[in-house]
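Read-outs: derived from the displayed coordinates by stated rules, not from any lab. Owing to the predicted nature of the structure, the values given are computational and were not obtained by experimental measurement. Cβ atoms are built from the backbone, for glycine too; each structure is taken alone.
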Structure I
């Protein structure tokens, strides 16, 4: 792993960090959802879930664009749209 990191350029390392941060944000949304559900005693999706989904998705999309990965680009682009739509519906109430 160290050899791999040492072989990367500075820009590649920056985008690798963006990808890891995006993945961390995206994965953490489930922790927040779990905690909120436990507190409520039922399945519940807090608003922070959608923000973490958006920001994590943007980080992953940025990384995917840099890597030119069409599978992740399409998946995250579609997902970000859905997460934004959910926030619009929440704040529309």
Structure II
């Protein structure tokens, strides 16, 4: 049995016990979180996700690996280095209610 949830502008396919990285959510490690935007539940067929809830627990707050942007122009002495680290939340899926 698995469900498709939407959070942070993205969709995730989750089953019980999965750990997923989602856009940053409010809360600390160990707190419970509910995803009420369930698009569908699949268990011996499709069931629409209206009224369904996926429950999880925040495992960790953090940042992903740094994305490095490097600009360079040959023979001109122009070099620029920039980067970005996206904040994320690691969530463990505990229960699919539906």
query = One of I, II was used to calculate helix-only ellipticity at 222 nm (-39500 (n - 2.57) for each DSSP H run of 4 or more, over all residues; to 500), giving 0; which?
reply = II
query = If you work out relative contact order in percent (Cα under 8 Å, 6 or more apart) for I, II, which one comes out largest?
reply = II
task = Output the label of whichever structure in I, II has the greatest value of distance in nm of label points 7 Å out along Cα→Cβ at positions 19 and 35.
result = I
key: Label whose coordinates, when percent of Cα pairs over 11 Å apart, for residues 27-66 alone is calculated, return 62 (choices I, II)   = I
Structure with the greatest value (metric distance in nm of label points 7 Å out along Cα→Cβ at positions 11 and 51, set I, II) = I
key: Value 15.8, 52, calculated as Rg and Dmax of the Cα atoms in Å, assigned to which of I, II   = I
